[in-house]
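The next part holds the structures, each set out as C-alpha cells.
We did not get these values from a lab; they are worked out from the coordinates using the rules stated. None of the values given here were measured: they were computed from a predicted structure. Cβ atoms are built from the backbone, for glycine too; each structure is taken alone.
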Structure I
Amino acid sequence: MLAAVDIGLIYGLMALGVYMTFRILNFADLTVDGSFVTGAAVAASGILGGVPPLLATFFGFLTGCVAGVITGLLNTKGKIDPLLAGILTQIALYSLNLRIMGKANLALLRSHTLLSGMRDAGWFATGFSVAIFGVIVLVAAAALVWFLGTNVGLGMQAAGNNPTMARAQGVHTTWMIILGLSLSNGLVAVSGALMAQYQGFADISMGIGTIVIGLASVILGQAIIGHKPVWRGIIAALFGSVLYRFVIQVALDVNIGLQPSDMKIISAVLVIAALLLPKLPVFQSMARNRHEREIAKQVLAADMAAARKTTGVFR
C-alpha cells in the first residue's frame, strides 16, 4: 500500500498539471499522454549519457514546457480546436520520444539517478519515501498556489474563466493560455521523469492513459474536498491522485479476479464514479455547506473592512 502512495504522490505532479489546464484554463489538453513520456525519455537518455540526474530531470521539464507551447500555438495562433491541437502534439511526441530514446525502452536500474540511493537502501514503499515524495509535491503545490495568486496567475485564471472579460481588462489571453499549457506540461514531464527513475526504466508506452489518470485524480479529489478556493482545488488534486492509486491497488489486491491488465477498466470506472459522486445528495449537501461558509467569510470580511474604514475600530 505504501508503494501505491509513493506512485500516487509522483503522479500528483502530473495531476497538478492537469488541474492547471482542466480547472484554471478550462482547456481539454491531451498533450499529457505524450509529454509524460517525453519527460521520462529526456531524463533517462540524459542520465545514461552522463548528465547529472537533477539536470537531466530539469531538461525533461523544459522539453515538456516546449510541448505545451506547441499545443498552445496550434490552438491560439493556428485556431485549431483544443482537443485536436493536443492530439496532434501527442502524436508528434510519440515519434520524437522514440528518437530521443533510440529504442522503445531504456533501463536505469544500473545507473545513478535521483532515486537510486533510496532504492539501494531499500527505502521505497516506506514511511521515508512517502515523506520525501510528500515534501516534493507539497513544495510544487505551494509554488503553484503562490503563482496563481500573482498578477500573471490571476490573469491566467481570468483567461480561463471568462476570456472576453479578461481581454476587456487588458489581459493577453493568448499568452496566458500558452504559458499555462507550458507550465502544465512541464509539471507532467517532471512527473514522468521521476516515475522513470522510480521504476527503473523509461518506456514508450508508459504514458498511455495518463490524461485519464490525471482527470480521475482531479475530479475524484474535488468531488470529496471541493475546488474553491484555488488552494483547496490543488490539495484536492493531490489527494485524488493518492486516492486513485490506493483504490487501484486495493482492487488488484482483493481476490475478486482482477488482474493488472484490467487497470484500464478500473480507471474508467473510477472516472465515472468521480463524475457521478457530486450528483449524490450527500455530496451536493457538502458542496452547499462549503459554498455557504465561503459566502459567510466574504460577508464577514466585507463588514470588517467597512467598519475599519468608517470607525477605525479594527486595526
Structure II
Amino acid sequence: MKKLIFPIRFTAILLLLSLVLPGTVDAQKNADNAIFWEISGNGLARPSYLFGTYHLLSGAYLKKLPRVEGAFKAADGVVVETEMDSSKIIQMFSMLVMKDKKLSDLVSKEDYALLANEIQKSTGTPIELLGQLKPSFITVMLTVTYARAGMSSELAEYNGAPLDAYFATTGRQKKKVVSTFESTEEQMRLLFDHYTDEEQARQLVEFVRSKDEMVAVQDELLSLYLSGDLNGLYKLYQKYEKRFGDTSWLLDDRNINWMKQIPAMLDEGNRFIAVGALHLAGKKGLVELLRKEGYTVTARQVR
C-alpha cells in the first residue's frame, strides 16, 4: 500500500488505497467530514489548526484554499511529520541499499523480467541501476509515477515543493517555530525496514501485477482529496487494508506517538499542524484522539 495521504512525503505505500459515504450519514458525521480543523478548549489560550495534506500536491495548491493559507500565515509555529536534512543525504541513501543481496536474488526469473519491463517502461530507468535498492523504495517510486500519470493535469497545475515541505521551508523563512514529529531516519526506517527485503520484493511484484488497479486507485484518491472528502478517503483506505493487511503501524501507532507531543505544542498556542490526511480520520485518528484528551476540534471550511 504511502503514504495514503497518505499518507508521508514518504507515505506512498498508503497511496494504494469508494466511494463517497452514502447520503444517509447523519449531520454530525457530515460536519466532521473535512481536511481542515480548529483545535481549541481544554485550557488553551489560543486555538491551533490541523490540516490534512496530500503529499504529491505542491504548496501552490494553497491558493485554492484561502482559509488554510490564512491560518498558516497567521500561525506562530508550524508542525510537520518530518523535514529532509540535506546534511544526511548520504546516510539516508545508505538506508535504502541492500548490503548483501540484489533484487534478482529475491524474485523468480519470470518476476524479475516483469519488473524490469515495467520499471523501464514507466520510469525510463534500467532495473540494473536499482537492483540493490530496497524493493519498498521501488514501490514508492512507481506509486508516485502512477499517481502523476493518472492525474497529470491536476498535479501539473501546481508546481513547486510538496505541501509538507512548503510549510516547513516557508515557515522557517517567515521566522516561525518549525517542529517535527519524527526524524527523517525514523520515517525511513518505518517505511523501508518494517518488512524483510523478501517480503518487500513479494509486495513489489504484486504491486506491478496490479498496475491498472493501482493507477485507478490513485486517481480516485486524489479526486476525493481535492473535494475535501476525508470520510471517503478513509473508506477507501479501509477497503484496501482489508485486502492487503494491517497498516496500524503506519497510521494508528504513529498517531498515538504524536499525541504524546501535541499537547505541549498546543500549549504554545497558534500552531499550524500539517500531516497526511489519513492521520486525521477514524476512531484512532488525530481528530478523535484530540477530543478524547478534552480538546474541542471543529471542522472548518478551506475556502
#### Entry: Identity of the structure behind 62, 48, 35 (criterion: Cα extents along the principal axes in Å, calculated), options I, II
II
#### Entry: Which of I, II leads on FRET efficiency 1/(1 + (r/R0)^6) of positions 52 and 148 (r between Cβ atoms, R0 = 35 Å, to 0.05), largest value
II
### Query
Between structures I, II, where is Kirkwood radius over Cα pairs in Å, for residues 164-227 alone highest?
II
#### Entry: If helix-only ellipticity at 222 nm (-39500 (n - 2.57) for each DSSP H run of 4 or more, over all residues; to 500) is computed and equals -25000, the structure in I, II
I
